[in-house]
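In structure tokens below, several structures.
Here, each number is a calculation from the coordinates, and none is a lab measurement. Just so it is clear, the structure is predicted and the values come from calculations on it, not from any experiment. Cβ atoms are built from the backbone, for glycine too; each structure is taken alone.
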Structure 1
Amino acid sequence: MYFTYEGIKIYYKKNGRGKKSLVFLHGWGAEHSCFLPYKDCFENNYNCLLIDFPPFGKSQEPKTVWGVEEYAKMLKAIVDILKLKEIIIIAHSFGCRVAIKFSSCYTKLVKALILIGAAGCKPRRGLNYHFKVLKYKLSKNKNSLAGSADYVALSPHMRKCFIKIVNTFQEPEMKALALPTLLIFGEKDRDTPLYMAKRMKKFIKNSKLVVIKNASHFCFIEKFDLVFDNICSFLKECE
């Protein structure tokens, strides 16, 4: 199904039953389908909402330069339309940025957070990073495309959104959160390394961390059964 927000069509899928709602938020460059196996398992007991973040999946590109705040406002709009209550957000990577912003702005709507490979912490900047930046700038001067794969794959407009998002650091919002929070990180995650997980664990007061051994940034896909079991245990604790 689609709903229109700020002149663009945004795709969503809603299934399930129950008083409580699970809202699934995918990572940058992905789409709602990455969470379908989880939706299938939970829809008998929860209302399940999955969204394609603009411009991914079946959703259109935003007309203005969106940052984390704009994505959170879009999420609030559909939550209001569907009249969802007692929300538990299950998010991955970039989706965690939106979950953190949404929860800090609309605390009364959110019951708990499950953040997988969460982005939002300021990364460490070593010599390797600065070398890559220099290499990118030199490549730009030669009129060739360079930079991360996520960046290169985007339209010129969405590159502005991407830059705005990756330069948004959310430590103050994390410190203000007091919601029950489950952090799930892959042991071998290179996109959001374990030092970020430990930092989030320190910042978010009522949080606990689960590290999935021999798993990457996409641990929720690679180790479905293990991640699913941890989510189920956490949901029982939240009842």
Structure 2
Amino acid sequence: MNAIEFLQPNGNMLVFPAFASPLLFHGVFNRLGGVSQAPWDSRNVSFGLGDRPEHVLANRERIKKSLSCAHLVSAGQVHGSNVYIVKEKPVEDLEVKGFDALITNLSGIGLMIQQADCQAVMLFDPEKRAIGIAHAGWRGSVADIISMTVSAMNQVYATDPADLIATVSPSLGPCCAEFINFIIELPESFHDYQVRPNYFDFWAISHDQLCSAGVRSENIYAARICTQCNQDYFSYRREKETGRFASVIGLR
């Protein structure tokens, strides 16, 4: 695994120094600084969890304001491997059902992944000026959503994977990623990532999947913040009924 990225806090948002570019805006927004009430307190960005829709909208508006972003495009997230290509600027916020990854080369759009232990893997191609973001829970890792996203960027934007800069957001760490049924849930190729009985390092799995997709190891940065351990983030494993925090990336 590449050295830990030293994240820069900006209020209740973390940014990756590796993404410091006049071409790019991004942020990982923790659960703080929103308007939602418990158990979705307080910056829940997801509909359909029981939170009041007007609270979700207000939380999303705060994110757009902090990033100076006109619109958000979010994935509906079904733990699959489908990649959505954003070809036109939306006239309002858009959530696309049946997808777990988003790519674009259009400016002014924030691509958003919603999380509560799963990873958001963000991708930036500074040469072709294209971006991608993937929702990688354990099922997404099994489906290799990361490889699918890199491949889509290569096919659509002629991205050379060696040019990509990749980051892995706060997410479930090897300290807490317990899979008591891993024999039937995880492929045999994942079994080498077991750090102690029944516990797995999905940060390392994502790193190696990125490398297998052609991303250079020295261009991969992981926050290495466990969402179950860190109370500033929503965690489904810790709380079950809870909200979702956001990772967002966009081109200026």
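With Rg and Dmax of the Cα atoms in Å derived from the coordinates and found to be 17.6, 58, which of 1, 2 does the value describe? Label of the originating structure: 1. Suppose helix-only ellipticity at 222 nm (-39500 (n - 2.57) for each DSSP H run of 4 or more, over all residues; to 500) works out to -12000; of 1, 2, which structure was it derived from? Clearly, the read-out refers to 1.
Look at relative contact order in percent (Cα under 8 Å, 6 or more apart) for each of 1, 2: the largest one is in 2. Source structure of the calculated read-out (distance in nm of label points 7 Å out along Cα→Cβ at positions 120 and 208, 1.9) within 1, 2: 1.
Given a value of 11, 36, 30, 16, 6, 0 for P(r) over Cα pairs in 10 Å bins from 0, in percent, for residues 72-191 alone, calculated from one of 1, 2, which structure does it belong to? The value was obtained from structure 1.
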